[in-house]
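These are the structures, in C-alpha cells.
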Structure I
Amino acid sequence: MDWLDSTGYELARQVLQRGIAAVYLVALVSTAAEFRPLLGTKGLLPVPAYLTRIAGRRVPTLFHWHYSDTLMQVICWVGAALAALLLAGVPQAGPPWLPMLVFGLMWGGYLSIVNVGQVFYGFGWEILLLEAGFLAAFLGSDAVPAPVTVIWLSRWLLFRLEFGAGLIKLRGDSCWRDLTALYYHHETQPMPNPASRFFHHLPKPLHKAEVAGNHFAQLVVPFFLFAPQPVASVAAAIVIVTQL
C-alpha cells in the first residue's frame, strides 16, 4: 500500500502550498486594484449598502464589524504579503502550525472579501480557491511528513471540479452533446484572448474533435487521478493541458 506512504508526497505538498499561495497573491493584488471602484463606498455595488441588507444573517465576513475602503486595502495587502511568504516557503521552514496560521489568516481575509463581493465575486472559481486554500492550511511544514489524507482530499477536489464541469456541459445545452459547442464558443466566450479569432476559424471537424477531447478529459480522465503512479500523473498532466 505504497499509495499511503507519505514519503512520496513531499513534492506534491510543495507544489500545492506554493501554487495555491501564488493564486492567492494574484487574487489579492487584483482585489486591491479593483475593489474600490466596483464595491467600495462609492463603487457600483457599495459594500456598506449590501451589509445593511444582510444584517443579522450568518454571512462570515469581518466587515460585519466595520467596513471602510482603507480596511479593505489593508486586508488585501496583508493577505498578499502572507501569500508571498508562503510562495517563498518561509512559514514552511517553521513548526507545523505556522503554515496553518498563515494560510488561515490569508484564507479568512479572502473569505471576508468574497462574501461581500456580490456579483463580482459570484463565479465558481472564488469558491474553489477558498476550498483549496482551506485544504492547503493542513499540509503542515517541512518539519513533518506530508499528510497523505490532505493530498488525497486535494485529488478529490480536482476530481469534483473536472467531473462536475463535464456533467454540467452534458446536462446543459445540446451543442455539447452533438459536439458543436466550439462552433460558437470562441466568439461568445466571456474572456476572449488574442488567439480566440484564430481558433474560431479552425475547420468544424476539428472543433468537434476538440469537444470530444474535452469530454474525455473531464468525464473519463478524472477517475485516473486515483490510480497508482505513473497513471495518476499522466491524468493530472491531461487535466493541466486541457485547462491551459
Structure II
Amino acid sequence: MRTKIVAGNWKMNLNRDQSLQLVTDISAEIQNYNLNGKRVMVFPPFINVGYVMDSGNRNYQIEVGAQNLHQAESGAYTGEISASMLTNIGVNTVILGHSERREYFHETDELLKEKVDTALKNGLEVVFCFGEKLDERHSGNHFTVVETQLKKALFHLSSANWEKIILAYEPVWAIGTGMTATPDQAQEMHAFIRKIIANHYSENMANKVSILYGGSVKPDNAAEIFGKPDVDGGLIGGASLKSADFAAIIKAM
C-alpha cells in the first residue's frame, strides 16, 4: 500500500528563528491530528536543518529533510553539502531534481542520476522531482519529457532501490505562478508515470511508489487533488511557509 505524504519545501526562506517558530506553529496545528501512517516532512534551508530537527517544540510526526546534496562523497567543492554530512545529523530524506535546481543551476538528468546514486549509497531516501515546462505541455511533449527525465535518472536502479524513492511530479508552469494543473490533469500524468514504471519494472512495484503532486497546492484545492487515485500527496512550496495553510493541506490527505 502506498504511503500518503505531504512535504513542505521551504526553499531559500526563513532564518533560524523563523524556521523554529514555523515548525512550532505547525506542530501546534496538528497536535491532535493522528497521521495513521501518513507522513509529514519539512525541508528547511541547510543552515537551519539541524536547528529544526533538534527543536524541542517539533511534533515527533514531522520529519526533517534536506533540499539538495552534492554527488561527491567529499572534496574541494566550496559551499556544497555531502550525503554523509546529512546522515551524520540524522537526516533521512533529500529532495533531488527540483525544477529550480534544473533551471537555475543547470542540473541535468545525467547529474541527477549521480546524485541519486550517492544518496542511496548513503542510505538516504530521495524525493525525486521532475516535470514539464509550459511550452512542452503546449506542444504536446509533456509525456515524453516526463518519461525521459525518469528513465535517464532513475531507471538504472534495481527494484529494491525504489523502496527509497518518492516521486514528485511538478509541472514547472504551475510552480509559484498561481496556475495549477486541474485534478484530472494531475491524475492523468500520475497514472502515466505509474504505467511507465510498471512497464519497466512491474505493476506490483509501480503500485508501491508514492507519487506526489507539486504545483501551487493550497488548502482550497488540496482535497480534490489528493482525492485522485494515483495522487499520493503533495510537495508544497509557498503554502508550507504558513502554518495554518500547511496544516490544512496535511489534514486534506
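Observations, loosely collected:
- Among I, II, structure where FRET efficiency 1/(1 + (r/R0)^6) of positions 47 and 215 (r between Cβ atoms, R0 = 41 Å, to 0.05) as derived comes to 0.50: I
- Entry that produces -12000 once helix-only ellipticity at 222 nm (-39500 (n - 2.57) for each DSSP H run of 4 or more, over all residues; to 500) is calculated, selected from I, II: II
- Among I, II, which structure scores highest (criterion: mean projected area of the Cα convex hull in nm²): I
- When distance in nm of label points 7 Å out along Cα→Cβ at positions 55 and 223 is calculated for each of structures I, II, structure I comes out greatest.
- Distance in nm of label points 7 Å out along Cα→Cβ at positions 39 and 191 - structure with the largest value, from I, II: II
- Once relative contact order in percent (Cα under 8 Å, 6 or more apart) is computed for every structure in I, II, the highest value turns out to be that of II.
Every read-out reported here was derived from the displayed coordinates using simple, explicitly stated rules and does not represent laboratory data. Small disclaimer: the values here were computed from a predicted structure and weren't measured. Cβ atoms are built from the backbone, for glycine too; each structure is taken alone.
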